[in-house]
Structure 1
Amino acid sequence: MATNKIGTMTALQIEGDPFCHVAQFGLDACQLACWNYRTWLNADPIALRRLADAAGIEVAACWVGYPGPAIWDFIQGPITLGLVPPEYRRLRIEALKAGADFAAAFGAPAIITHCGFVPQECVRSAYRETLVAIYEVAAYCAEKGIGFWFETGQETPVTLLRVIEDLRIPGLGINLDPANLILYGMGNPLDALDVFGPYVRCVHAKDGLYPTNGRSLGRETKVGEGKVNFPELVRRLHALGFKGAYIIEREISGEQQRKDIAETVGYLRRLLASLP
């Protein structure tokens, strides 16, 4: 039986206890997530670490967003997301560094973010300039003793592997969101493991369907109802020696989100229990 932890996303807060959301599902892991860099600057990492320890919850990583527009489609996405758009680059580098400061003080192993639609044409200046920006953040993380993990989605698996190879910085890894590979039409998550499997450090348990037009992402679904083959994905990750956490991400709200997360907890526990 595998010993991977199961967790869920939870929002970083200045006030209140973000780990209550995790505990209600009987889970012992999470990713702390926030898009507002001022929250990373003003939150108390020591006090929050005490809350996490008291609840017996491991923070698998801090998911750090950034200021400026973020449009999740194939038309505006390439010019608004991540460290690719030059006009937002400096602000976003500093925001990610703020998240890294918090993560290091808290004792989280890494920060995670979307780097954007990284150009596939590595001979173009846009690729090199994006790489320089990622390098600055990743090197800052390395100096702090934490990792920098790429969330899959806007890049093809080969492009993501090339970025990691070109950067050559300790602590680089991948937060595999198998649904994102499908939602963006960037690849099959099972095949992607053949490309970058050894770099996977954490997994978002999320599911979805492929795009049906050239402008909009595919539709997210509850785990088990989309195109991600979770039984095979979990089996292959186990064969690769994956020891990280499965973090449930359901991008809806309200009672249906709570119900879907609870059902996914049971689903994942059964899958992990079936492993040798």
Structure 2
Amino acid sequence: MKPFCNTVLILVIIAFSQVACKQSKILELRVMSYNIKHGVGMDEVLDLSRACRTIKSISPDLCGMQEIDSYCERSDSIGQVEYISQKTSLQGTFGKFMEYQGGEYGMATLSGKPILSTRKLKLPDGVYEPRISLVHELELANECIITFSNVHFDWIEGEEGSAARLAQAMTLVKYIDSLGRGAIIIGDFNCTPNSPTMSYFKEQGFVFAEKGDDNLSFQGEEKGEIDHFIYRDSEKVKFQLKTIVLIYEPIVSDHRPLVVDVEVSY
């Protein structure tokens, strides 16, 4: 019986070692959302370099930007994504909402992580403007791939705007579901945490990252909490919120930069 017991013990040790080897790996990820109002600050000065300095000082791995111009007259007809990408040393992707002033108006994503795929997902039109979401599959590390979505939902108030935002959210979630990965959605949702749109995301298994008392991201005439970070785990990838903060920056834009540090297990 002794040789048999020794054999069993060896098998148990091997099995335990295999389980130990499969323990989760962990990496740190810094994510940022910034509606830069095409570079026009609260002082009404067009100066895109200020937004670049803000982004660079935060050093995000991923940054979802909203209200981006591409060769529009109002912003000196420059490619804003190309300019910001060069200044921050991050890979930039532009997504067009519509043609505007001789160029295009939309949103952009900056990434310091390898982008495996990009989908400029057409969302239901807003009341006055069309909308997309930039949805990326990103390789954070070997065997760690996530979905990262940047949003800028419809801005109209009232029932029409609420219905448009909810329809946009439903289209986005349907596509994210089809990818089957752990997902992060960040951006200017243009709605408060208790809105029908944010309630829908929670019903779909997304976790809302609460900002605490200092939660007013829009600093225009009517201040509000409309920029958010939400996430949903998958079987292979788990997220753990570490910190979330709205940076005090009163001049560069009418939105404050939202910065989130998250731990990713895979």
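A short reminder: the numbers here are calculations on the coordinates, not readings from a lab. Being a predicted model, the structure only gives us computed values, none of them experimental. Cβ atoms are built from the backbone, for glycine too; each structure is taken alone.
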With helix-only ellipticity at 222 nm (-39500 (n - 2.57) for each DSSP H run of 4 or more, over all residues; to 500) computed for every candidate in 1, 2, -8500 is reproduced by structure 2
For structures 1, 2, which has the highest computed value of Rg/Rh (Cα atoms, Kirkwood Rh)?
2
For mean count of other Cβ atoms within 10 Å over residues 120-127, structure among 1, 2 ranking highest is 2
